[in-house]
Structure I
């Protein structure tokens with residue numbers, strides 16, 4: 001049976017108990033936790049606590065901490081620059097990339113992107129990313145940044161040590177570029193229908209390297225997961 005996991009960003013370093021309230025408490029009710037069951041508490045910054053459910057009320061769940069330890073963050077850090085997609089497909093892209101260890105997802109706007117999401121939709125995407133991180137049991141919560149305009153994307157790519165463009169026109173295999181001593185790696189995935197020619201040229205001029213993800217056409221929400229999985233394999237993280 002999978003152990004329940006909860007995020008408490010304000011988890012005190014010396015606390016011997018913790019309280020689940022609001023969203024995390026609702027999650028405990030959904031899981032139908034019972035007194036005496038074990039759970040993991042994570043602060044999203046590397047601290048992990050093994051705990052046991054001590055008390056459940058209508059407004060909160062109290063857990064007694066049995067053990068506390070730290071997990072080291074994986075290296076290299078992976079950053080996914082994802083063109084905005086229709087809402088349900090964007091959520092699927094978030095879930096898959098978070099489960100595969102992405103450190104941050106940075107949406108951006110290109111000529112074929114969906115319009116800039118409103119604040120409510122962006123907050124929903126953050127909840128989706130948090131839920132996926134909880135399911136995966138990640139000790140470090142990934143970031144979901146506000147969408148970038150195209151020029152800002154080019155500036156960010158230009159400053160990245162390594163940036164790989166999932167290119168439907170083809171390119172080198174990811175393993176031919178990765179596997180060195182890189183500490184941070186960026187991946188760029190375009191919108192439905194792909195980038196326009198001038199956009200692709202601008203990305204390459206900014207320093208991105210075209211890579212192929214094989215002979216099959218991938219949906220935009222799948223490409224990020226595929227390139228992340230390939231990168232994890234290159235660094236022995238699978």
Structure II
């Protein structure tokens with residue numbers, strides 16, 4: 001997407017943002033701005049919090065123990081969070097970081113780890129996943145930061161889907177399906193809320209696949225003739241969903 005104020009660093013903050021507000025930055029943000037980027041009083045940056053759009057701010061105090069900024073002008077209005085749920089089986093650390101970052105960049109609204117029989121990682125660090133989401137949002141000018149949901153077992157997800165998600169369809173990337181374009185199937189879902197479920201390395205077990213295909217809210221699709229790594233499958237699936245029935249149109 002086109003970038004605005006691309007030369008300015010972008011930081012995610014929790015505080016409310018509005019014109020004229022003064023903010024004291026955290027120690028980590030202070031260290032990043034003053035020691036890493038070598039900014040000083042008078043220099044500008046962009047702040048966002050996922051609620052109030054993006055704001056240009058200027059450093060008013062460059063104390064090493066805690067910098068302060070003043071909000072100058074709003075540079076972008078807040079966008080709505082995308083209505084795309086992404087469920088994925090956690091991977092090993094490096095590829096897990098990549099997956100979460102790319103999901104953020106490509107427009108996931110909710111990111112939820114789903115534990116399956118062949119899941120490689122069971123003990124996740126939510127704070128690290130959240131940090132990767134924030135980093136991707138900062139780098140790519142994403143204003144609507146995805147929610148990170150707690151991990152859930154696949155059986156519990158499917159058993160409670162209707163109650164918690166209503167009419168949302170669950171797009172199941174079925175690696176055992178015959179190779180075919182998913183476009184026609186996805187177009188039939190146009191106008192409906194959807195979720196996207198990506199399995200682990202090694203795929204879903206036979207029992208899990210049978211359970212998924214038995215649910216009337218599950219819509220299986222193929223991702224083509226090649227075997228994709230799970231992190232690649234997330235990018236491929238999100239691209240085809242966004243371009244066919246999502247917000248790329």
**Asked** Given a computed value of 3.6 for distance in nm of label points 7 Å out along Cα→Cβ at positions 37 and 213, which structure among I, II does it belong to?
**Response** I
**Item:** Computed -10000 for helix-only ellipticity at 222 nm (-39500 (n - 2.57) for each DSSP H run of 4 or more, over all residues; to 500) - originating structure among I, II
**Value:** I
**Request:** Of the structures I, II, report the one carrying the highest value of Kirkwood radius over Cα pairs in Å.
**Result:** II
**Structure with the greatest value (metric mean projected area of the Cα convex hull in nm², for residues 157-204 alone, set I, II)** = II
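Between I, II, which one scores greatest on mean count of other Cβ atoms within 10 Å over residues 85-92?
Values: I: 16.9; II: 22.9.
Evaluating mean count of other Cβ atoms within 10 Å over residues 85-92 on every structure, the highest lands on II.
Readers should treat all values here as calculations from the given coordinates under stated rules, not as data from a laboratory. Remember, predicted model here, so these are calculated numbers, not experimental data. Cβ atoms are built from the backbone, for glycine too; each structure is taken alone.
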